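Quick heads-up: structures coming right below.
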Structure I
Amino acid sequence: MALQNLPLQTKMAEAFLSVDDQPIPLSQALRYLQASGNLQPFIGQILRQYLLEQELAARDSIQVESSLIEQAVIDFRLNNQLTDPKAFQEWLAKNGLDYNGFHNQIVSSFKLEKLKAEITEPKLQEYFIDRKIFLDRVVLSRIIVAEKELAEELRSQIEEGTRFEQLAREYSITDDRVVNGMMGPVSRGQMPDGLRALVDQASPGELIGPLQIDDRYCLFRLEDFLPASLDGPLQQELQNQLFEQWIGEKMQTMTIKLQVG
């Protein structure tokens, strides 16, 4: 996105808004945003909305059944306790809307989801596979000590029958010793390469280590694998990421001339 600053053209005399009955022209409002460092995000939101509206207008395939829209309106009013017509009208006025404006927002939200699906579905599976190493998680417990000999001795004690949890509470130097060394879910992609390789070969309940990580010696127990699957909240999250990437790429191709002095 190329943003060019040009000399201010004060052709618009009407007020953008007023404060204490004092009019603030659009040109002045833009200068305020520029001075506060908020102009770029403001322009970005305008460009985003412009881009989406242009894209929706160009895609005849994106249509929404009227029954879905009407049901969404009913659901919204029920969920927000706006079934009383007077209360609904007051809510519309409070939010600067009339019914047509509210209805159009509902339609736009449906069309936006359809556009997102059209943009992201061809890329979603590949995107998921590329990131799966970071999306897959494992549950680990650990004992962290400062001396290699102690770590080896603790492993021997566990193999001889001493409970891992007991030794974690007694010897581990990390805060998670108070919860028996339980780390909770950890992204496979965020683990050190050596640890990840051993975890991938292990079975739940198996001990791993001791391993030297930085200047400490670590003994791990694999509790469980939590492989990622492309459904539910994760699918929605990845779709949102892909869609935002697409928007960013499209906006980078725009040339904007902003007339602010």
Structure II
Amino acid sequence: MKTIFITGASSGLGKAAAQLFHNNGWNVIATMRNPEKETELSKLQNVTLLPLDVTNLAQIQETVQKALALSPIDVVYNNAGYGLIGPLESLTDEQITKQIDTNLLGVIRVTNAFIPYFRERQNGLFLTTTSIGGLLTFPLGSVYHATKWALEGWSESLAFELNPFGINIKTISPGGIKTDFMTRSLDAGSAPAYQEMVESMFAGAEAMFANASTPEQIAEVVYEAATDGKTKLRYVAGEDAKELYRQRLEQGDEVFRAQFGKQFIGA
């Protein structure tokens, strides 16, 4: 029986992935900041809940050691993250730092904690939730996109150094997901000079999210990436994401950007 270690498993995609892997006969180590509040995963056999804040290096090291003591681990799924939206000049340094600390450095920290274990085994797989926002951009998401584009580049480079040790690394790049990402998992800034742009952007995003995938649909892509045995790096997930990425590649950067500007902020 294989084991997967998942971060950010308290809700949305992380929770759906935990349930899917469990249903397919895997051991699941589901981590989250407050596991004592979880009432569904805690009832499942072969699912273990552990506390993990990916911005806390000491807790990462402690939780990874606890997980490895419980079971050999085959897959690490870096899923914890959240969105930060707003004009750059409206964001505080604390907001910017927290976004980078969670979305980017958290993934790097967790991955680094497992690399020696996988290297010694000469086997292992890292999966990371990036975003279609790691392959193209929307207005007013500069810091969020900075983390997601960084994860895509980081993963691509890291694959070169890990593959010779039998370790694969893959990214899952979803489009919209019907979760609480736009509420609980979203931080925002605002400034009067940008108010019209912000309103236009959120209206466009709301329309786009009407075509969003369910967490369960994206979790199926995560499971595919974990089990297909391929060295494929990038899995674009969701029909909306696939279509946007196709347009970006076919139209070229500047035509696509001009189209997006008109669609979301009228410029």
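Bear in mind that the values in this text are calculations on the coordinates, not laboratory data. In this text the structure is predicted, and so the values were computed from the model without any measurement. Cβ atoms are built from the backbone, for glycine too; each structure is taken alone.
Given a computed value of -18000 for helix-only ellipticity at 222 nm (-39500 (n - 2.57) for each DSSP H run of 4 or more, over all residues; to 500), which structure among I, II does it belong to?
Numbers: I: -18000; II: -15000.
Of the options listed, only I reproduces it.
When distance in nm of label points 7 Å out along Cα→Cβ at positions 73 and 241 is calculated for each of the structures I, II, the largest result comes from I. Match the computed value 29 of relative contact order in percent (Cα under 8 Å, 6 or more apart) to one of the structures I, II, and report its label. Structure I accounts for this read-out.
For which of I, II does volume of the Cα convex hull per residue in Å³, calculated from the coordinates, equal 126?
Numbers: I: 257; II: 126.
Answer by label: II.
Between structures I, II, the greatest calculated value of mean count of other Cβ atoms within 10 Å over residues 17-24 is seen in II. To test your reading of the models, identify which of I, II gives 0.95 for FRET efficiency 1/(1 + (r/R0)^6) of positions 153 and 225 (r between Cβ atoms, R0 = 30 Å, to 0.05) when calculated. The correct label is II. Between structures I, II, the calculation of FRET efficiency 1/(1 + (r/R0)^6) of positions 113 and 249 (r between Cβ atoms, R0 = 35 Å, to 0.05) yields its largest number for I. Given a value of 0.30 for FRET efficiency 1/(1 + (r/R0)^6) of positions 129 and 217 (r between Cβ atoms, R0 = 30 Å, to 0.05), calculated from one of I, II, which structure does it belong to? Matching structure: I.
Could you tell me which structure in I, II was used to calculate distance in nm of label points 7 Å out along Cα→Cβ at positions 137 and 161 as 3.6? This figure was derived from I.
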